[in-house]
Every structure is written in structure tokens, then in C-alpha cells.
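K.L.:
Next come the structures, one after another.
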Structure 1
Amino acid sequence: MSEIEPAGRVLIIAGSDSGGGAGIQADIKAVSAMGGYAATAITAITVQNTKGVSAIHPVPDDIIAGQIKAVLEDIGADVIKTGMLATPAIVELVAECLEQQGPLLPLVLDPVMIATSGDRLVDEDTETAIRDRLLPLAALVTPNIPEAERLTGGTVENLGDQIAAAEALMELGAKAALIKGGHLKGPVVTDVLVSTRGMEIMERPRIQTRHTHGTGCTLASAIAARLANGEALSDAVRTAGDYLHEAINRAPGFGEGHGPVDHMWVLRP
């Protein structure tokens, strides 16, 4: 029996969420639900639940680099997905690890800078490092509206602004950009994907709920898993978006704050 060629492997470089709704925990669930294999390099351990983050314990840089190296030298990866990278040093470390791979592995960059709640998660120096070091390496960048504004320096208030922001991110080096529209008002959520193949607009009805914790992590990881399994970018983004929409719709209602979505709904009748 011939050996099967590995596929669907996603190396996730991000922080841990003790509440399980975002971060590494959400990433693993989303990759698994989309038929991929998740490996991880944890950048920070957080103490958090649906009501917020109460403490953060950074992982030493050499341990982060060691995790990345250990996975790539043995298991390998088809796609790398990054989440929260809390300091410029960590961003630089990740960029260097990526650049050492040949050929360069596709990177799905979730620029975790501003939470769905609007809270700023990293300082200005880290934002600059993400823009200058990781954007040029990204096969796809997936900012929410506030993150797109921080990365481009512009204002995003409508569909035209979303398109302009995506084009600006490509000018900064990203091969493709998905500008998520959840922060805009209205009964429909509009996401805009711009790549070298053109533009695609994806619309879904807005679900009125407080259970949206970890939606950015979940979407980016689901896209990474579909890409890792060989799906074309447009199809991967659309499939992952539909998956997340239903996961929000089926949110279990856990917690007193912004609760998690139902990552594993696809595995149940």
C-alpha cells in the first residue's frame, strides 16, 4: 500500500483562550470541523471567559520558535494561520520562521488587533510590525472593519470603503484581502474578497445575538483548513463563511457575556 500524501495540515500560531470560544481552542475546532488537521504554536496563555480577559501570560520567544520548528520539521504544514501576536518581537519571530521555509508556506493572517467588542488588543508598535512584516507574506489577510482602518489609515463606512481597504492591503503586499463587514450597520452582513483574480461580494443576513466571541479566529481557521485541503480561495472563503454563519445561528448560549459559537455543528445531525 502506497503512502498517502499529507494534506489539510494547518499550523496555527496564536494565543490560548481558557473559555474555549476564541484563540487556539476555536482554531482547532474550526480546522477540525472543516476536515483539516490542526497543529499549534501557542504565543500566550490567557485567563478569560465570555465576560473578558483578566490576565495574560506570554510564552517565551524561544518556546514559540521551538514549537513552530518542531511542527514543521516533523508533521509539516500546508497552510499557516496566525492569530494574536502580542509584541513586535513575536511578529518578527514569526516572519523569520516563515521566511526560512522554502518554498514559502501560504499564510492566512488574522490581524488580531481590535476585538469584536472594539477593545484594542495590541499596541501601535505591534500593529506596525504586523503591517510591515507579515502583510507582505500573507496569501490572505482577514481584518474586521476597525483592523482594516488601522492597517490602511483610512475610514471604512460602506461597501466602497471595504473595497478600497482591500485594495490598499494588497498594495501593502498581501496577495488577497477579505474585509469582514460585521461591524457595519444593517440587516445584511457584507464581506468583500479582493484578490489577483478580481473581487467577490458575499452577503448573509445578520443574526441578532451576543454570542459572537471568537468569530474572527473561527473564520480565518476555517478558511485555512479549506485552503490546506486544496480548495480555491474564493470557494474556501465562501464555504468557511457559510459554516461560521450557521455556527453563530446555533450558538449554545454559554456564559454571561459574549458567548461562543457552535464550532462543531457540522458533525451533528
Structure 2
Amino acid sequence: MKEYMEVYAQNRKKIESFIEESIENLAPLCSHEENNFKTLFSTFPSLELVYVVSSTTKKQTSANIFKYRVDESERDKDRSYLLERLEIKENDFAFAQPYQSSATSNICITVSKKEGSSIVFMDLRLEMILERLGLIEKDKFFSNVTKLFYIFAGYFMMFLSGAAIVYAGSDFFTNLMASKLSIDTIFKPIIAATLGLAIFDLSKTILEQEVYFKSYIKNAKIEIRTLTKFLVTILIALSIETLMVVFKIAIENHDKMLNALYLMIGTSLFILSLSVLIYMTKERS
């Protein structure tokens, strides 16, 4: 949503001018209410919802009219909260900032047009408006294929993360019931659960950014935050593994302490590199 708002803010005048000119060609809008604003829906493929509010009674005088259905449950509802926030311009138009619609769950902008004592509210899907004006670009087929791939990969990674956590719990309780507690039986489930958490966070980020809210602007802050969070989780798992190996060698194989030292040095370099990354990107994040 933040990215759409940035694109909208940068091109607000162009977008509003396009919408106003298109609507003016259909004025008066109230005359289209008899056929459920079908002309509006055909003119604006991005149009998702239309309803009319009285400026005198501040109540909704029409149903919620969608492209393929009509919802009568909202008729006569008090819409004074909408009118209080409405800043109608000299040309009788008013625009709301982009938001996520509760009716359709899409990112929308609400455009209102005052005609006498009636105000017509129109919810337009922002993504389609930006695409129509060439402010974002995407090939529909390629976009759908890419989205399906991200959906499969994201949910498959979630499944694997869940499997890792289930394995960790199963392995621990199996050994606990068999009274086989040791350094391995304690630390290995912790490592598996930690890796499962890292994989889950990565899959959640992929689904959020590429499926449920497609990113058209490459945001360095999000990428750095995701990378840092993933690396920190992996580092925790690696540190636990290092600690486990050091304990095992100290107890059973003193002659391999040099290998433990190499592992500790490698982990320390990982920590140092991550610290440098966090420091260098601190201002940008």
C-alpha cells in the first residue's frame, strides 16, 4: 500500500485530472442510477463500488452497487463521518487518499462528485488506474505465471518450515520419553526449530511482497530488513551448532579442538560481517 501511495502522490494531479475529465463526460452521474451505473462501470474498468449519499440527511440513499451485484444492506446508513472529512473542490469533485477497501479488500481511492443535494461516491481500484495511465507496467500473462510460482514457492517453504518445527518437537519428545537426553538431543531440535523460523519469515516476506501486495517499487529498506532478519536467525542457529560442537569435542575428542577453533573463527567472522552490514545500512533502514 505504501508503494502505491508513493506513485499516487507523485502523479496525483495527472490521475485526478484524468478521472475528472472522464466523469465530466458522463455527467450528470445520478441519471445513471436507474441502470445501476452500468455506463460508469464500462467506462472505468477499475471501478469497484458506487453509492449515493444525501448531503442534507447525510444518509446513504442508494444501495452499494458493484459491477455484478447490488447490496441493499447499506441503504439508509448514516454517512456523516464521510461528509465531515470531505473536502469538495470548486468543480464539485473530492478525492480521498488511497486505502484498503473493506468491501473488496483492494487498494482503492474514493472519488466523489456533488450533484445538487446528492453526492456520488466511487471506489476505484488504484492498481488498475496506475496501470491504465502507464505509471506501472506489467504483462498480465507473465505476471500471473510469476505470481503462481511465488505462491507455490512461498507456501511450500512454509510447509517445510512447519515440517522442521514438527521434526524438532517429535525428535525431542521421542528422546525425552526414551530417557536419552544429551547435548545432541537438546540442541538439535533447537537448531531445527530456529531454521524453521528463518524459512517461515522468508516465505512470509515473499508472499507479502510478491503475491498479496505486489511490489512495483524496489524498496531498499524492505530488502535490507528482510536480509538482516534472515541472516540473524541463521546466525543464531549457527552459533548454537558451534556451541554444541565445541561441547562435544571438549568432552569426547580433545585432539580435534583445532577444528572447533576454526568453526568458532568462522562464526565470529559471520557475526563481524553482519555487524558491518547493519552499521553500513543503518542510515538507510
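Every number in this text was worked out from the coordinates using simple rules, so none of it is lab data. Predicted, not measured: the structure shown is a model, and the values here were computed from it. Cβ atoms are built from the backbone, for glycine too; each structure is taken alone.
K.L.:
Here FRET efficiency 1/(1 + (r/R0)^6) of positions 20 and 172 (r between Cβ atoms, R0 = 35 Å, to 0.05) was calculated and came to 0.55; which of the structures 1, 2 was it taken from?
P.N.:
Only one of 1, 2 returns 0.55 for FRET efficiency 1/(1 + (r/R0)^6) of positions 20 and 172 (r between Cβ atoms, R0 = 35 Å, to 0.05), namely 1.
K.L.:
One of 1, 2 was used to compute distance in nm of label points 7 Å out along Cα→Cβ at positions 212 and 244, and the result was 3.2. Which label is that?
P.N.:
It must be structure 2, since only it matches.
K.L.:
Given structures 1, 2, which gives the highest value for distance in nm of label points 7 Å out along Cα→Cβ at positions 100 and 180?
P.N.:
Sorting by distance in nm of label points 7 Å out along Cα→Cβ at positions 100 and 180 in descending order puts 2 first.
K.L.:
Could you tell me which structure in 1, 2 was used to calculate log10 I(q)/I(0) by the Debye sum over Cα atoms at q = 0.12, 0.14, 0.16 Å⁻¹ as -0.88, -1.04, -1.23? All intermediate terms of the calculation are to be shown ahead of the outcome.
P.N.:
Values: 1: -0.65, -0.92, -1.25; 2: -0.88, -1.04, -1.23.
This figure was derived from 2.
K.L.:
Given a computed value of -0.57, -0.87, -0.90 for log10 I(q)/I(0) by the Debye sum over Cα atoms at q = 0.16, 0.28, 0.29 Å⁻¹, for residues 124-163 alone, which structure among 1, 2 does it belong to?
P.N.:
Considering all the candidates, the number was obtained from 2.
K.L.:
Matching task: 21.0 is the computed value of mean count of other Cβ atoms within 10 Å over residues 44-51. Pick the structure from 1, 2.
P.N.:
2
K.L.:
Suppose relative contact order in percent (Cα under 8 Å, 6 or more apart) works out to 13; of 1, 2, which structure was it derived from?
P.N.:
Computed on structure 2.
K.L.:
Additional query: Taking helix-only ellipticity at 222 nm (-39500 (n - 2.57) for each DSSP H run of 4 or more, over all residues; to 500) from the coordinates of each of 1, 2, which one would give -11000?
P.N.:
Values: 1: -11000; 2: -19000.
For helix-only ellipticity at 222 nm (-39500 (n - 2.57) for each DSSP H run of 4 or more, over all residues; to 500), the value -11000 is produced by structure 1.
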